[in-house]
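Multiple structures are listed underneath, in structure tokens.
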Structure 1
Amino acid sequence: MRIALKFAYDGRKFHGYARQPQLKTVEGEIIKTLVKHGFIEDTKESCVKSASRTDKGVSALSNVIAFNTDSSKEHIFQELKDDLTDILVYGIKDVEPDFYPRYAKWRTYRYYLKKNKNLEIDKVLSATASFAGEYNFSNFARIEEFKDPVRTIDNIIVTDQDDFLIIDFYAQTFLWNQVRKIVSAIQKMGVGKIEKEQIIEALHNPNKKVDFGLAPAEPLILRDAVYDFEFECDKKLMDSLEDFEKNIVSSF
């Protein structure tokens, strides 16, 4: 039987998502708890796979991990809810044997861009609009070997809220550091350090290398990973996600 879990975490409390020896990571804590309760014995044998490997400092309201097990989903759900203190497990689902959570229908990342007197909102909106669509994002991501740098961002929505401009990115897949590098370029244009033409040039001429920097990790949140099915969720815990996000944002 293959099980998928949906969960949230405050990235400030971990050294990133992916397992690392001797360091507290999100994936490491989940796997350690699954092994502790006998739900899995070996990550390879259980085919443990995750939706997104967020960087150190990046939080999530809806990441997903899947694994093979002989234990009931009810038992797994209860033990993980009780045992994981810094990870909020709120959804579970029996999935197909070949389910791989990285193949989501789409994902949403949210960035909280702090406003200041030098940040011009009109310029931010203009810069943001440049990134919607299909492009080679070599100048706006950390490209891993053999990774295709071409991606499609389906939509970007900017909301003006209190001290922040909230930027929501919608796409099926994202490259490593893609959102943070895009936000850095947006912020630089917003304060007048670069012009829109430089962004357009970098998008349309990916072989001409340019680096607009990397925005901080902490204001970035993976808000959702969506599939063809609905998770069975604890309503009370789901209702707490809004406060969970507010608590993260309060530290920015």
Structure 2
Amino acid sequence: MKMRMCGESAPKVSIVIPTFQEEKYIGRLLSKIVAINPHLEVIVVDGGSTDKTVDVARIFTERVYVLRERGIGKARNYGARKASGDIIIFMDADVDPQPDFVGKVVSAFKRYHIVGLTCNIMPKDPLPHEQAFFKLYNFLLFILSFFKPHSRGVFFAVKRDIFLKIGGFNERLPCGEDHEIAFRLSKVGRIIFLRDLTIYESMRRFRIMGFFKVLRLWARDYIFLLLFNRVISKSWEPAR
């Protein structure tokens, strides 16, 4: 897709969405993306779903790929290699983006001369404590963006050439791969936290596993990632 902004040719954008057992969510997301701009390059990389995820995705895009091996890093890297965009937006299947999210991402890359960005990620239909936590969490990520940028794979945009140059996501990490790639990208260019963009995500994992259990897992793996460049979790099981 070639968009026009202020009379100039804007970068081409590709959207990469990894999936596994996402038939309840993927159609809603893809229909919204198509409604925003039917010419966007949308790539879905599935990890072997046994439900109707792939069938539903193919209603909205021809760029649907099925991998034999599961792994969030594998899926995102595969999608990035198939993408033709100058900018890749990675997003999860259960998110709800704002109608102007592509324009804001493209504008930020032109305005700030950056290699990557993330933004506010807030819960859909939150309970009060979830709302409070994510407001604080987003603020901390914004502050950290000036020192040690982080990202969340829920929504992360990057320049494709730089992404491929550094080797993409670390496929050995079952989780924390989103923060880890931000650490590496920040060594070659600037990553920003876009405060005027908010993406909404499902709270299904928190509701299924329990709010504080998820936070404990996050904290445990994050500390090991910082100290040892690895995580404790052997896998990150889907919450469906």
Structure 3
Amino acid sequence: MIKILIVNDDGISSPALSKLAKWAMDLGQVTVVAPAFEQSGKSQAIEFRDPFEIKAVDLFEGCEAYSVDSTPADCVRYGVTGLKRRYDIVFSGINRGYNLGEDISYSGTVGAILEAGRLGIKAIALSAEAECDDVAFSELDAMLEFIEENQLFDHAQLLNVNFPPQKSRGIKITKQGSMYYSDEFVDKGNNMYLQIGEPFPHDSADITTDIGAIENGYISITPLTAVKTDLTAYEKMKK
């Protein structure tokens, strides 16, 4: 029986987390470790200066679960290092909102799988348009079957998966696209500002990118790497 760690960035009470845990229990032994509160946009941040609360919770029938008052990356760290366990795979999500293009750098959902990769565990980040996660759940089996049949984990340890809002036309292997959300600072008064962003129009013709695939109705699977070294530049500089 495979051992599965499930995390997210929307928080331990997210309905999508409960659905994902239930789905994964048919695959193997599941442990859920999720933030006590929403941690969107926290990327791969960790807390190492101040203590934070971690407690067992009885929210998911059939599996062990913990609430962590910190980031998604810390959830992965506790699941592995704190619980002293190894897992065959980490699932992160299903996030309520896409993680596409350059914006994946900010994503707590993606940050969690980058942390899993750092710890040597294969991982999948799962995201869908807000309010459309039921469509994503209906396609989880097909996604996993595609990954296994094509042996994607033989080529990449980390996969970023996004689901379209309607039943998909199929699955595309994609590369990271450009910026997906706009950026704006909104003055709320008294020197307080709120950052907001909305999806803006893109050229949908290029379905080799994660954004293009989603906008054309395909499930997007993008291989990621936790390594930050520009290996091409490194090899040139060595010479």
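All of the numbers you see were taken from the coordinates with simple rules; none came from a lab. No experiment lies behind these values; they were computed from the predicted model shown. Cβ atoms are built from the backbone, for glycine too; each structure is taken alone.
Tell me which of 1, 2, 3 gives 56, 49, 46 when you compute Cα extents along the principal axes in Å. It traces back to 3.
Out of 1, 2, 3, which structure matches 1.9 when distance in nm of label points 7 Å out along Cα→Cβ at positions 57 and 153 is calculated? Traced to structure 1. Could you tell me which structure in 1, 2, 3 was used to calculate distance in nm of label points 7 Å out along Cα→Cβ at positions 81 and 185 as 3.4? Derived from 3, not from the others.
Relative contact order in percent (Cα under 8 Å, 6 or more apart) was computed and gave 20; which structure, 1, 2, 3, did it come from? It was calculated from structure 2. Source structure of the calculated read-out (FRET efficiency 1/(1 + (r/R0)^6) of positions 33 and 193 (r between Cβ atoms, R0 = 30 Å, to 0.05), 0.35) within 1, 2, 3: 3.
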